[in-house]
Every structure is written in C-alpha cells, then in structure tokens.
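Novice: Some structures are shown below for you to check.
What follows is calculated from the coordinates using simple rules that are stated; it is not laboratory data. Keep in mind the model is a prediction, meaning the values are calculated, not measured. Cβ atoms are built from the backbone, for glycine too; each structure is taken alone.
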Structure 1
Amino acid sequence: MNWLKKHSFEKKNKKFINNLTFGEVYERVGDLSKKLYPYVKNEKRVAIYSDNSVDMAIFFLALQYLEKEVLMVNTRLTDEEITKQLKTLNIEVVFSYNNKFISFNQVYKSEKEDIKLVEEFNEEKIAVIMNTSATTGEFKSVPIRWKQFYSHVKASQKSIGLTDEDNWLVVLPMYHIGGLAILIRSLYNGTQITILEKFDEEQVIKLIEISRINMISVVPTMLNRIVDEVKKHNLRVVLVGGEFIPKPLVGKSIIKNIPIYKTYGMTETTSQSTTFSVLKYADKIDSVGLPLGGVDVRIKNPDEKGIGEVQIKSPMLMDGYIGKENISDYFNTEDVGYIDEDGFLYILDRRKNIIISGGENIYPKEIENILYSHPKINECAVVGKKDERWGQVPVLYIVSSLDKDTILSYLSDKIAKYKLPKEINHLDELPKNASGKILKKNLKEVD
C-alpha cells in the first residue's frame, strides 16, 4: 500500500516530518518525483549521499515513487570507498546534499516532467540498498524490499506499542538501518518524526525536557552523554541497540524511569530482531530481549553451557546479499550467545571479537561491562592481540584518568587471571562510526 498517499487524505494536517504535515510531504514528494524523473528514467539504481535532513527523507520517498533501488551512501567514507561501492553496484547517478554529486538544490530548480507516479509500492521491489562493513573496504550489499519493511513495522509496533502522539527523534544516520527504519515505521504508522542533522546533546535534552518528542533511538555512547542531564521527560520508548549497554548506564536510566527498550538486530534483519522493556523485565537486564513476532532465533552448535552461534529466520530477513546466494534457511549472525529458559536472548560477543587464549574463550564484553561499572572510566574496549605463547591475549584501550595498576587491581578480584588485559593503552577518545558505535577494527589496526 502507498501509506503516504493514504495518510495524506486521512491525516492531511497531522505533522509527519518535522513541521511538515502528511499532506505537505505528499505534495512535495510528488512534485520532486517529477523533477527527478529526467535524471533517473534510464536507471535501475541510484544513490543518495547526505547527512540527516528533511530533504534527504523527501528525496528517498520521491525515488520510491519512481521505483528506484536507492543506495544510501555513508558520508564518512573516503572518495575511493564510495567510488568502489558505486562501481560495484553499477550506479551512475548520485544525489547529494552538497555539490559533490548532483545537488538537491539543482534538482529542486529543475523542470517537472509530467509522468504518472506509482500508486502502490510493490512488496517484492527493493526499496533500499545498504552496505555493511564498509569501513573495512570489504563491503556486502544488503537489499531491503518493501515486504521486509512491512514485516518489520508490524512486528515492531506489536513489541513497543503505538500512540497517535508518537514523535520519534531521528539522530541515528538515515544511511544506516537504525535511522531509516524510523522514517519507514512512522510512514506506516501515520506518526511524526523529528529529524536532527546529527546528535547534539543540548538539542536532544531540550527536545526531551519540553516533551517535543516521546521516542528516540540511540546507541549506548549517545545515551551515556545525556542520561545525567535529563531532569524531566515524557519518554515512552528509548530504543537502545548497536552494541552492548553497560550495566551502570542501564541502572542510571532505571532510577530516572527512562523507558529503555534494549534491542538487537542488524541491517540484514531490517533492524530489530529482539526487543524488551528493561523497566518491565529488570531481572533480564543482561539480555537483548525476546524475538519479535515471526522471528525465530536458534543457537547452533551449543556447548555444554548452551552457548553457540546465534542464527535467525524471519520475514524481516533479507533474501540474500546482492551478487551472493540467496538465504534458504537460517542466517548466521556471527554473534555468540545463548537463550535462557524464558526465551530471552543473550549476546556474549561478536564471534570475531572473541579472544581464544591458551584454549580458553575470553568475551571482551564481560571485561568491558565490569570496567564501565567504575565511575572514572568513560570509554573502554578490549581486543585480542597475537601472542606466541597463548595464541591471543586481551589488550585494553581506555579513556580514563585511572592508571594501569589501579585498573588491574580493580579487575583482579572480579575476573579470572587469564582474562586480565596484558596491555593497557590510554586514549583521549575511542574511534567510532557515524552512529557512535566503537570501532574495534580500528583499535586492532593500532596493534
């Protein structure tokens, strides 16, 4: 169904994107589609290169009316990385917020071509392409079809609820699935979103405290920057994912009655696969929640403790990477975890992050979680380093005023000796991607 058209009649004057109503967005999208057509009429795939903005959202929706597959380009990539992605996907037309490619302004000033726009979004049609692991240079292209988006929004709505007053703050980049999914959910649900160009602590806190927004998606590093400053709120959902959440951060949020919903998912699964309310299930604080409706999670090759590879099958799962074989059954997430007796999923770490030292598995998240409990530790990450004797040993990168001996003393009575970091490196800041997620790969390169 064309949900924008539907809401433009049923909710014409209701706010949709920032101060624009559904009726105004529908008119702008239709108008822009006719200006875009001369640029894209011979193209199967096109790309958008932009930071968050209302224009970015309007361009994405307008290209859907023209049934184009849209690659969302990460603006933090180098020119060489972008060129490689465009060439691999045979994309020649790119629209950008600046003059790097065909600028948004140039298109807005173009003449309209009188064409008939698509009335219904074909569920089998690829809506968007997102490249994963682009920071490594070895990216894989994930095609997300409307059928996966539709399955996602229905399952998400059932999990976190829906009210007519919902206004979801978009601070995660829309060139990542966590940001774009907010636009799609609100389009489907007929609710409002507020887009910020980037995560600005003062702006976010103000919007929360004046009750302008009641929903927000963040990664833990973002939440950590605002949780102490929020004095009052009317938040209904704070969706937190992207990496594990330190217990002290969850604890602070519980004290302030901030409704954290921990979530676990990835681009390949169209964002959320599991979610739960921390306030409702405080005894499950270490888990990432229960599977959403239609999602089947299993543990493959579990050990005696039930720990193994996390695999997922669901209607939100991609059909397969572009240029690769289709997925016929379960998808291996490459995460390691277990499922408890109540069905809650626990993620211990990425398989690639697990450190095997002298035949023992070391889960970096376990060490990091303990470190984050110390009030003088701002950021930390544990990575593996090759070692002739043990195979690998843990190395700690940390943002803290504490010295090495104090850190080791703090850890020594909390974890086994073989898990203690063999090196401790102090940094002013840990490397992060556009969403604020710590990039362990960059730390491994330092070694």
Structure 2
Amino acid sequence: MAEQLQAREPSPSVLLLPLPLQGPINAFLKLAHLLSLCSENLKITFVNAEFVHRRLPDLPSRFPGIRFCDFPDGISDDEPRPPAKFCGMVAMFEAEVISALPKFMESPTSVTCLIVDGVLTAVGKKAQELGIPVVYFSTLGPCCIWASCFFVPKLVDSGQIPISKGKDLKESVSNIPGTETTTLRWCDLPSICRTDDLTHPYVQLVLRECRDLPNAQGHILNTFDDLEQPLLTELRSLCPNLYTIGPIHLHSRTKQQPEAEQLVSSNSLWEEDRSCIAWLDDQPSKSVIFVSFGSIVSLTIDQVLEFSFGLVNSGIRFLWVRRPGSIVGVEDGCEESSLQVPAEILKATQERGFIVKWAPQEEVLAHSAIGGFLTHSGWNSTLESIVEGVPMLCWPNGIDQLVISRFVGDVWKIGIDMKDVCDRVVIENQVRDLMEGHREAVSQRANRLSKLAAQAVREEGSSWQALHRLIEDIKFMRLSCRQ
C-alpha cells in the first residue's frame, strides 16, 4: 500500500518564473542555483523570455540540474526595453505562460509549486485556480513592498493619490506602522504615488500587485533579518509565511566551489568590460567612486553633463558605467559628438576617470579600490553594496528606489539620499562628503551590516534556515492552495 501511495504522489517539482529584466533574472537564477545545490530530489524548471534565452545561451550548461524553457514577451531581441514598453511586455509574457500552465501540470514535469515574480500576479492567480501552490519572489526592496502593500492602496482609496498639486513632498506621511524610528516623506513613497493618472496601465499593474501579493502561500524576500526586522514584523501580519533568504547573491556564492564562482555568477544580459578591473588595480585603496544607474534608467544629455561636471570637479577618481542606449536621444557610438563635453572635462576624465559600457558589478564593488557607490538604489545593487560594506550616494529614479534611498540614508545611515536633485554643484559636494567628509562613520556602519549579512547566510544563520525551510515546505507539500 505504501508503494502505491508513493507512486501516486507527484515528485516535488518547482517552476521559477522571473520578470524578464536583468535584476529579477539574476536574482531568480541565484535562487535556482541554491535550490539545485541544496536539494537533489527537487525538479526545477526555469522559464525565460526568448530574448534572455538568446543572450544567455550557456545557461543549460552552467546549470545542468535545471530545465530551461522560454516564451515570447512581445519585444524583438534587438529592440530596447524602456519603461514605456513595460506593461505590454508583462501582459504578453503573462498570457503566454498562463496558456501553458496546464501543460506544466502534465508528466513528466508535473509542477507542484510555482515561484513567480511578484509583478506577475495574474500568473499566480491562474496557478492557484489550477491547484498549484504559489510563492511570490518579490525582487524589489522589502521596504517598498511593505509601503506598497500597506499604504498605497489605502492612499488611493482615500483620495490622497494623486497627490494634490502644490503639496510639499518633503512633508512627512503620518500613521504608518513600522516607521516609529523612521520618518517617510511623500517624496520617499513608491514612484506610482506621484502619478497624475490612476488609469495608466502601469499604475493599474502596480495596484494589482499591491492587492494580490498577500494571497499567495508564501513570500520569498531577498533580505536578511538583521537588516529589516521591524518591517518584517509588520509584513508578517499581512503575509505570515515569509522566507528571508538573502542576500541571495552572497548566499549563492557560499554554496559553490571557488573555481566555479565566476561561471555561476555571470548572468549579465550585456557583455561585461573587464578592462575596468585592470584600471582599478592601479588605483589606491578606497579612492574610487563607482557610478552605475542599473539596467533600465536612462539619462538625458543634460543629466549626463551635470554628473560629468560634478564627478570631475569633486576631484575623486571614478568608474562610470554608461550602458548602450542609456542616454535619451543619443545613438550608440555617438556620445562624444552629441554630449559636447568641454575639453577640460574630457581631459580630467582621462586623468582620473574610466567609462565602460557594462561592468562585472559584484566584482567591482568587492575591489579594494572602491570607496563609494553612486547608485540608482535598485535593490540588487543596494544589497551588493551592503555585502561589500561600500557606502552609497543614492540617486533614485523610480519604482522601489525612492523608498530604498531613504532607508540607506535615514534608517541604516550607510549613505546619502540625493533624490530629486541633478545639479553639478550638489553632486560635487555629495561625492566629496561620501568619500572624504563622513567616510569613516558611514564606512563603520556599512562594515557592520556587511558582517551581519555574512552571518545570515552561514550554516544555521537566519537566511540559511529560511532557505532550508522553503525547500522542506516544497518537498513535503506543506504549501497548499486556499480554496
């Protein structure tokens, strides 16, 4: 009888579905790697967008224990993926995956659990209708998830969003549980709070996510308990089953053999220019500020010029990532003629700066020459900086970044929040302040968090325990759909 029951019971099989953007893909691949290393009997299927599959064709060879499949996202491989195309991409990708979900329940795949990006809640709802337990992996900053789930819908329902014209965005937002030791201002809330049009497809997409996230069987967060304990307590009142398994890139790194580290960690959709590492090797310790605004943010020509002047005038050495297509209105290969940078700025850049199209960011942040990070405050970048103990100068652009930058500057006090400012004089002064003025105090706090992150992913650490609880829950079918 026991043998017959075992034959009827499906083998544990998990389907991973990331949002087809650089940050989520990287985080999901690190999660897939962790699951494959920590559980021999767990079948893993990873769903990619077709363009990701074409840009990372070596994934099956690098992750031999994982099955990969792909679907179209409605954008051809050679087209850029600006924010304006985001909603259409999500809708197309969700529709393709939803239509295929019944097939994933058939043998030999027979998916028993779905781990899906928190943005793709339509897929999550359909999976639950089919009886597949759902765990959301929200790759945004938990501080933004907390603000979004608790307060954005309430602010919309109460008519406080759209924000009234003339309102001082530096004014504090009151009555927010979990912020007893922190003051959030209106300018710190998730970027949809600044909308003028609640009917915009992106706003509706985010509101859907805010309202649907609590309905899953579990939630994976890329963070560690010692970083965000008060907020995690609040989140558990809404989403009781949290798995805080981060920092996921550090967790993944601790599980692999040293010789395999570069092979597993390189999940970039752009070719990395490793000449910057040789340049860093020639710079003094803690003398360089690393400048990168991530895989989505685009700058205007005026903004690029303000940063150019500010960085050069600060007198600090800098390594600046300017990915192809990241400057509005400038074609690839035409930057020099389009920007019209003065000769003295070009000369100073050649003397103490280095510009690349894309860089191996984790390796750069770990380099001894790096003393600070001028960042857009994306959550992956923020965690990578925390892990290496690198203080941050935050210039957030949107999404979760506005909340994260406030926490970096005001809660964790490991950097400076420079949101809503793009002025060469301010940039110059803030770069100097980060790298020289308050360097010692900020670095001490950053190094403390770095040590706590390392402790979390060690054996029996809080993130180690959460990961193994997730695996056990999947393997022994402890997750069940709410009917």
Structure 3
Amino acid sequence: MKETARKTLIRNGTVVAPQDVQQCDLLLDNGRIAAVGRGLAADDAAVIDASGKILLPGGIDVHTHVTLNPDTAAGDVYYTGTRAALMGGTTSIVEHLGFTPAGRSPTQQLALYAELAAGQAAADYGFHGLVQSSDADCVKNLETFAAQGVTTVKTYMTYAQHLDDAGLSAMLAHCRDLGLLTAVHAEDHQCVQNGIAACKAEQHGEPIWHARSRPPECEARAVARLLRLAAAAGDAPVYIVHLSTAAALAEIRKARQGGQKNIFVETCTQYLILAEDRYEDPVMGLRYIMSPPLRRHEDVEALWQGLAEGDIQTVATDHCAFSLADKNRGLGDFTRCPGGAPGIEERFALIFSEGVAKGRISLERFAELTASNPAKLMGLYPRKGALAPGSDADIVILDPHARRTVHAHDLHGSWDYSLYENMGVLCGIDAVFLRGCRVFDNGRFTGARGQGSFLRRDRFMEAR
C-alpha cells in the first residue's frame, strides 16, 4: 500500500546539505523539506533517530534505458525498473529514448515513452529528447521538446543513426539558441567500423575483441572533434555521456585550459569499478559488452582523479538491462551480443563504497556527483538534489558502518545478473524517501506503482 507523505522529523543524522555537512535534524512536511537545523521539534511528526547515519539527497541517475523499445516493452517495465532504482537510493531518473523508427517523429517517440511511464513509474522521471537526423524538421522537434520541459537532447557520433559534422554543428547551434543542453555519445564512427571490420576479417569473436575493436582513440578522437564543433558553434553547451578513457579526459582538460566553458562530463559506475580484463572469459565476458567498452585499470584511476578534481561532473549508469539469454547470443561472435547492462540499483551504494569509504572522494563530492550536479545540469535544482528548505524531501538514510555483498538474487529488478556479483559494499541503505514518503524501509519496498511524477525541467545550470 502506498505510504502517504506525512510530517516526519529525522533527528541526529549527518546531513549533507548544499553548503556544509553537520549533525542536525531534518523536518519533512507536505512532501518538502521544511527545516534543517539542530534541536528541531514538531509535536505531530513521526520521529526517526538517525544517529550514526548519513542523510543524503536522493540519487538522480540521468542516463538510463529502462526500455530501448516502447513498442515491445512490457507494461510494468517502468515500475520494475524504477522500483529497483528506489531501493538502491535513486529517487529520480532521466531516461534516454531508443532510436526512432522510420515514419515516426521524435516527438511521437517521446509521447510513447511518456505513456509507458505514466501510472507505472515508482520514482520520479524525465526524458531526454533524441535527434538522429538533421533534416528540416530538426529545429521544430527541438522547439517542441523545449516547450514540453524536456531541456536536454541526445545525439550520437556513431551507429547508423549518427549525425555527421555538419548535422552535429547545426544541432549544437540550435540547442544553444533554445537554451537546451546537447548530450552526446562520443565515439568516432569510422574508427569503430574499422575495428569491427578488422575483427571479422581475422575471425576474432571472443568478448575481449569488443574492447579491442573500440580502442581508446575512438573516444578521444570523437571528444576532440565534438569540442571543436561546439566551440565553433558559439561555445555551445555539451554534455558528454559515459566517458571511459584517460585520453578523452585529457582532450576535455585541454579544451577547458584553452578557454572553452560549457563542457560537462558524465562517467558511469562500471567505468569506475570494472576493467577490460572482465572480457577475458569467453562466456562471462559477454555480460560486460557495452559501448564504450570497459577500459584499462589506468583509465579507471584517471576517472576517479577526474571526479575528485572536478573534471567530471556526474556519475550515472547507462542502465540497459538484457537477460543472460540475450547476452549469450554473442557466444563466438561478440557483434551479436546486445550492448548494455543493468546497474540502476547498485550505483549509489557502490560509488559511496568505492569513493567515500576508500578515500577517493569526499562525502560532499559524492552528493554533488550523484545528486546535486545531475539536478543542476538537468534543470531540476534546487527542487531536486539538495537537502534544503523548500526542496523535495527526497532523502537517503545511509549506514556507513554496514557491510554486505552484491548478489543478483538480492536485487529488485527484472534482470537476472549483476555486473558487480560478489563485490563487497562498505555501506548499507536503511531508508529512502520520495517527496516525503518512505518508499524503502530496511529492505522492504513501501512505495507503490505509479507514485512517480513526470519531471518538467528548466534550463540547465552550471555544475562543478
């Protein structure tokens, strides 16, 4: 049964607020944070003692593919996907649309996704627009997205539906003029195609050749070209999704040092925790096929450094769940394996565990990367991403002393494996609140199907 928002006083927690971290109380009322301070009182409030616990803004995952195809998706796909998100500490998602089939407009595609999620999503949700063509209708579609509160638009530099440089330049300029943020999958199409063709010619079909077919220079080359195009389009704002390599990060640093301003960068949990040696097993390695692929350990450490030093602004998941049966279609030929993997439930705790608990990033930086920066870049701040008076009461109560091990059978999605099986986690999540309602309580889902609201978003804000 759905829990209704009620006045709640959470006492004695370590509160990670926008300006500081302090031991104090949070008062929740009517779905919002009513007060933050010490010694708060409310006679009619339910009281929770959070002594020894950390209170964090609810996680925001701005790169999900809960479904790739709205035409074949099960009716409950947004319920099961966002329920898993909530149980892992993520209270809002921004979903990427799948490629639009011929004869359907991007705005019609968006409408199909919105219909699927409405009445099903357990977490709050928004969508990125998608542009896969630079035809005459492109600007009209961009204007429609903006009018609907969809303030980020995705495009690709690889796959059959990618934009060429002329199309990408035009899109960057149009988005700049409309106040939209352009999200880009940056891999060089010709580099990728050459790598795959070479593997096929030499009959290399094992999973490790997926990584070798898309070497780091595929990403670095695309990032460098994208940034040049964005600079030429009047310093158009760009959001680079799922960064995976030290080489591409170096191109971003170089552009910023040269004076380019509007560059925002995302990486994902898998690129911070896993490396390409996972591909060495010819069967298990199929689970990790995604694009871009997992990289070297040196890249993993470079990304952590980029997070700590402010070069990378967000950590997302690129959650895209296939079954093991789906992945095993690639046995002997990695090109037949669908690209993508689940991770929407594991992100929040794993990044705390590998980042904060192991001393790679501060507690404040963790909250920025998983909540406040995504909220700012997606046009949701300070409604989302902040423990501050007036903000939505989206809260995670985290126990930094708990210890557990990841097992797929303990997770709550409809998929049948985890990339992080048997990994130790140096924290636990006690409770999650969505707009003041306790939707997760000590291992139990206490929310409801359809409680999630569509997030109409504003223009993006800068994030550090």
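Novice: When you work out distance in nm of label points 7 Å out along Cα→Cβ at positions 232 and 320 for each of the structures 1, 2, 3, which one comes out largest? Can you show the working numbers first?
Specialist: On the way: 1: 5.7; 2: 3.9; 3: 2.8.
Checked 1, 2, 3; max of distance in nm of label points 7 Å out along Cα→Cβ at positions 232 and 320 sits with 1.
Novice: With distance in nm of label points 7 Å out along Cα→Cβ at positions 40 and 432 derived from the coordinates and found to be 6.2, which of 1, 2, 3 does the value describe?
Specialist: Numbers: 1: 3.2; 2: 6.2; 3: 2.1.
The read-out was computed on structure 2.
Novice: Once relative contact order in percent (Cα under 8 Å, 6 or more apart) is calculated for all of 1, 2, 3, which comes out largest? Don't skip to the end; give the middle numbers.
Specialist: Details: 1: 10; 2: 17; 3: 22.
Across 1, 2, 3, relative contact order in percent (Cα under 8 Å, 6 or more apart) peaks for 3.
Novice: When Cα extents along the principal axes in Å is computed for each of 1, 2, 3, which one produces 81, 54, 44? Mind showing how you got there, number by number?
Specialist: Numbers: 1: 72, 47, 41; 2: 81, 54, 44; 3: 71, 48, 45.
Clearly, the read-out refers to 2.
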